[in-house]
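Some structures are shown below for you to check.
What follows is calculated from the coordinates using simple rules that are stated; it is not laboratory data. Not measured: the values here are computed from a predicted model. Cβ atoms are built from the backbone, for glycine too; each structure is taken alone.
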Structure 1
Amino acid sequence: MRPLVPKIYAPKWSGEILTGAVNGLAVKRPTVPFYKDSFTYQGKTYPYTSVGTDPKTSAATTHIPVVLIPLRIHVPTGASAWPTGAISLTAGSALFRNSPSTGNTQYGDATLRSGYWSYVKAHGGTWHVLLDKPTIRPLLRLNVPQGQGDWTGPDPSGRLIMLVNDTWYAGALRKLAATVPAGSLAVFLTFNTVGCGNVGNINTCGVGGFHGLAATSSGTHTFSWASWFDRGIFVKKIFDTVAMTHEIAEWLNDPFINDVVPAWTVKSEPQYGCSHSLEVGDPLVGVVFKVKGLHYQDEADFSWFARQKPSLGFQGRYSYRGTFTTFSPAC
């Protein structure tokens, strides 16, 4: 066990760095339903792939089966705890159930519909991308090899924080994702687990979730991982379901980690530097709101990345909750 670390973590997760990319035109079926489209900015065309059907031309509702796999992380010197109710609270959250606070639909669907509202409205408002009620697997033990995992703590409040090497961990999750049908989303849930570039250097730690894929002979399997965090582990407001809302929203917009957009940066999130990724959660880490006691993150809209004016978004917004009022700043 590593000694108590006085600092708390700065969030810096980014799925595309950890899991690698594939060409959306060559994704092997079966996989989750997706469509391909493109936008043009300053004479350059940017193709992208997203879950569901194209809201420009479709009024369909897409349903995605979900398999929720809670993981108990075992490093060589110890194992993660599990808070009472975290699994059932996640499964019963607005991620997977309709909520009046998210427009009488699910959170992820609400963020998509809001971002593409001009298209959705033009087709009668019936377009949706919905996650089915999760099938929950039993709590699974994941053994982390020597040198790939560690833990810190207890901190002043008695918490133990698990550390895993993010490259090794992404590979382990790809193997587990391949056990889930390719047409379903695999959702991995851990508790107080943080990814690190090097578990021996606490300054490389700060990954709270990522999304990715596993390409096998049976298809392209996509997944999302995030931790349920206690308050105070991250310097920003990342606790309970926040990290999972970040990753589910990003998976919906970029399931195969291959969407490239005009380079953007935001001063409030220097950990991402100058990014070309359509990662809707990254620009708004820590901007959260509450729904029935759980917390969800604001997400950047498609028009923010595509630098469209006016925005396609609801009421001309550039993020789901209206935090952004104009498109992305260049870098």
Structure 2
Amino acid sequence: MRTIVFCTGLLALGLGLSLAECGSAAAAEAWPQRAVTLIVPIGSGSGPDLAARIYAEQLAARWKHPVVVENRTGAEGLIGVTSFAATHDDHTLLFSPAAPITVYPFTQEKITYDPALDLVPISSAANTFGVIAATASANVHTLSELVRFATAHPGTLNWASGGGAFPVLLAGFAKSANLDLTRISYRQQNLAIQDLAEGRIQIFASTLTALLPVAQAGKVRLLAVTNKTRAPIAPDVPTAIEAGHPELEFDGLTGFFGWRDMPALLRDQIASDVRAVAADPRVAERLATGGQIVHAGTSEEFARAIEEQRTRMAAIVRLLGKVGP
């Protein structure tokens, strides 16, 4: 049950709360007053979309108001993120991977939102698993074998990737290992996966859920997940760290973001509600089916994790020189 804030009484008792603090506390206690919109910048059926709908369902029960998921897709998520930043509505939240803050400022020539001000980290909610894969027709079973083969056969391997951090990670991996790999660009990820399965490209990096079906069909080998921990739905696949290549480590941070100048008390209240939802074992079970794990925490913890990823991306970009969109 929520605590009711009696600002007038506290001020009368001389406890030192400012009017602004009282107003912010009262606003947090009253929120939400109507339906909440949750913008997801990635398409329906994706891992983040699944996580958003799981959390929306549970939060609606806690808040006693509907939580409506809206997919606003395009331009690798930039359309949805940009529309959120321009909304200026105190009942609209963003549910997104952290890439709009940690990656896109380095890889996109122009973004129209301010990552530091327009996207206020509220709470992480889930980690999506990334994976490095090779076509089954290549004589490559591990990351170390990939490095040895690429070193012995320069210029013969083609690679592609999904969006977000994946192109930066793979390009940085090739650069740091001094590998001569050729990047092939695709407008649609499913076409790249089809070419990977048929051996027309040899290396691909994307989400585990995107590649698991072709791996289970025996057409693709999963070399390593990029996360710190192994994926429950693919426990035999080592982490990049276990495979001896920590430079490929990258957790798919996904969570809730608030609007510019969001009151800190309201931010922390929503984060507390997210953690309460995440503590339900049924949430973890449902996320696992989508290749994700529960990962909820405080606003400060989410902001710190985002900053660590942003710093890491900046270092890779410096290594590469200039990474284009």
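Worth pointing out:
- At a computed -4500 (helix-only ellipticity at 222 nm (-39500 (n - 2.57) for each DSSP H run of 4 or more, over all residues; to 500)), which of 1, 2: 1
- Comparison of 1, 2 - label where FRET efficiency 1/(1 + (r/R0)^6) of positions 67 and 299 (r between Cβ atoms, R0 = 25 Å, to 0.05) is highest: 2
- Here the criterion is percent of Cα pairs over 32 Å apart, and among 1, 2 the highest value is seen for 2.
- Structure responsible for 1.4, with distance in nm of label points 7 Å out along Cα→Cβ at positions 51 and 219 calculated and labels 1, 2 on offer: 1
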